[in-house]
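As structure tokens, here come the structures.
We did not get these values from a lab; they are worked out from the coordinates using the rules stated. What you see is a predicted model; the values in this text were computed from it and never measured. Cβ atoms are built from the backbone, for glycine too; each structure is taken alone.
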Structure P
Amino acid sequence: MLLKMLRLVALPLALLHAGSAFALIDVEALAGKRWYKLDLTPQQDVSATEVALAAHIDPIPLVPVSFGARVSQAALNTKDLKNYYGAASVSTASVLEAGLDIMIWVPLVPIFTPYARLNIPVYGLWKVAGSATNGSATPRDFTHDARVSGAQLSVGFKYSPLPLIGVLLEVNHAAETWKETESKVAGQSLAVDAKNHVLTSNALFLGVEVGL
């Protein structure tokens, strides 16, 4: 009898906990580390610190799918870019991406709720700036831009210590392409590489979610 009573009490508590894991509308903030591999000669391995903001809406009650948008910015490690940019001095390097974000999760799982997200950037910019001699005795400013496109897949767990508050831990894999779009030295445009190069990366994020 006691066991039956415990089960009757535990079931609605578990449902309440799982139901609060994903709200009708949510806002997320994440931060972490990303490791890029860029298919150039020689291959570029570039680490980065990344922050991201996302927001979703769950339009269909009882269906564990939400749709929204995600914006992220990664600060590239300028020392890792030395192989590609040679004698140039890289002062800033970043990747800015914005796109659609779709999340699915496993409902009715208490304490830790597993989830997955598919992020499809519709805008991606790889931007590097610094100075280079380029055969001149006086260093001249340069900028180098590339377009980044593709998709990212994440899996993770969410812990909800309070209703509508969640702590996120996720791993991310991106399969994207990288293509030069503009290269300038002292304001003068240079020829760019028109080839699409493979850009893959893995990332680890920790974040927080607030439901509305």
Structure Q
Amino acid sequence: MSSITEKLAASKAAPRPTLDVTVSLNRDLSEQREELAAELEQAKKSNDDRLGAPTAASVVQEKLDAILDAEADSLIDLRFTRLPGDAWAKITQLCPPNPNSILDMHYHYSLVEACKLAAKFVDADGNAYGHVIEGDELTTLTVQQKTRSNPKPTDEWQEIFDTISGPEFTTIVDTLYSLNVYGPTERLTELKKRSASLTA
């Protein structure tokens, strides 16, 4: 059985758990894509196949392909790191529960608001716990505080939340919940069972 000093040293040496999420930042092209898809169907029905000229369907398909390429370029990968326990606890204290949410009433805080703050969290040493993955690099987003001299602060995390779809935002919340609440709770339960079986 290892000592508390050895356990703490091993814990500090281990990397903190992370989870990745992919979202799309482009809202505007979906309407254009739907319009072109409808136009493509209409062009196929008209069956305009004059020799030597591009068909109506092929012209529309080229436009649709260009939009799909642009949409693919709108994808970004986010990486979230599990917060220290005391940091997560402080965040939850800042987020009153939504009385219409069963999960919020169970945990006594707003899960959505807590996860938004967790994504933006930066510790006292300047270490961010949410990043954008750009190639082999992790990019820290800019989050400024509102002050008299800066009444409209930059908050790139909020810009992401405002841009992505509802299901994508829910995926971010679910990921942060899994990383900071569900995963650790399940792991502790399993470790307790394992420990009990070893000492039985």
For 2.8 (distance in nm of label points 7 Å out along Cα→Cβ at positions 73 and 105, calculated) the corresponding structure among P, Q = P
Calculated from one of P, Q, semi-axes √(5λ) of the Cα gyration tensor in Å reads 45, 15, 13, and the structure in question is P
Kindly point out which one of P, Q the value -3000 was derived from, the read-out being helix-only ellipticity at 222 nm (-39500 (n - 2.57) for each DSSP H run of 4 or more, over all residues; to 500).
-> P
Taking distance in nm of label points 7 Å out along Cα→Cβ at positions 97 and 185 as the quantity of interest, name the structure among P, Q where it is greatest.
-> P
Please state which of the structures P, Q yields 4.3 when distance in nm of label points 7 Å out along Cα→Cβ at positions 41 and 113 is computed from it.
-> Q
